Structure I
Amino acid sequence: MNILVLVSGGGTNLQALIDAEQAGVLGGGVISAVISDRPGVYALERAKAAGIPAYIETPDRALPREDRRRELSDRLLRFAGKAGVDLIILAGFLSILEGEIITAYANRIINIHPSLLPKYGGPGMYGERVHRAVLAAGETESGCTVHLVDAGTDTGPTLIQKKVPVLPGDTPETLAERIHGQEHAALVEAAAMIAGRGNSSP
């Protein structure tokens, strides 16, 4: 199963997937390409170091804001079709997909989110914002969720959740660090689960 990984930052989740593939525990999945929606991010270097073709596809700032997501999503769909991609993994990808790519790859796009969805998801909830909200609410546990991507934001069916405790004195940074390791494990587990099923829908 050919996997396209979409990234926006340092690429630690991407590295976990690369390591899993090299260890033979990605369920037969092969990372065939990596695309970033912003230039200069370290995830691109991780891809290149692993010999994986890496590309940059940025949102078209000349377009009205409401058109940018659809245009980028359509570009990614064309790439995926030409490259024979079977599974798309959003590994810290900050652009939101919409339009035809959601239906064309129904049950074959997965996303990692740093909370126990449905809590602390939706538009504008990403990265440090999520952890700040968790701490402000006085939650005693948090974690991460791998879910299928649908037309909403962080609303698709959950595949895997992993929990961590929220400890006294936690900051957004310490909570994020505790969750990161679980994110890597959850994303690899979900990717292997889908890749192990071949091209059939989950």
Structure II
Amino acid sequence: MTQFRHFMPFVFCLLAGIGKLQAQESGTNNVVQLYGIVMTADSLRGLDGVSVSVKGKGRGTITNGQGVFSIAVLKGDVIDFTFIGYKAKSVTIPKNLEGNEYSVIQLMVSDTNYLPGTVIRARPTRAQFERDFVNTEVPADEYEIARQNTDEQKRAALMGSIPSDGKEAINYTLRQRANAAYYTGQLPPQNIMNPFAWNEFIKAWKRGDFKKKK
């Protein structure tokens, strides 16, 4: 029994060493040296500066002048190939890969961008330029639109269609309250004999403000 107690620490150290060695071997077997070349699909020309990155890991490299690259990855990693003017490609490292090396030949397909067509016309003559300049309709700017809306009928139509904002509403309410407070205890003046009120009434009648809207 005493000899067994002296032997126990040695057994524990041996088992711990074996477990650590197995973990190291397992981690080492999971690492893969990925290397290859990236070329154009149409001319098989090596692409310089292609980004080769491990998806979600924040690691990567770029190809050299001949399109060759090399990077250490893990089994199961997804490798993204990106380059301006070409469609992005992805390669997955097999999880059941035998060995610690993996090579790829990645072909990149150009990503075509279609621009709108441009029509080139001959320089117009002086007569054509003058004709087109005179007949060209220039859209009204904000100043011209405001000037056109100064007509009395248009202003009346706008007043009837545009709702009052908060400032106008509160000013109207305050004026009503001020008039009510001013004539407290007496009858307010009647506009039945006010010539200015009749003038505004006649103008409104001519404008058609009292017509029934359909």
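Each value in this text was obtained by applying a stated rule to the coordinates, not by laboratory testing. The model shown is predicted, which means the values in this text are computed figures rather than measured ones. Cβ atoms are built from the backbone, for glycine too; each structure is taken alone.
If distance in nm of label points 7 Å out along Cα→Cβ at positions 96 and 112 is computed to be 2.2, which of I, II is the source? Of the structures listed, the value fits I. When relative contact order in percent (Cα under 8 Å, 6 or more apart) is calculated for each of structures I, II, structure I gives the greatest result. Sorting I, II by distance in nm of label points 7 Å out along Cα→Cβ at positions 120 and 192 from high to low puts II first, with the largest value. Can you tell which of I, II yields 14.4, 50 when Rg and Dmax of the Cα atoms in Å, for residues 136-175 alone is derived from it? The value was obtained from structure II.
If Cα Rg over 2.2 N^0.38 Å computes to 2.56, which of I, II did it come from? Derived from the structure labelled II.
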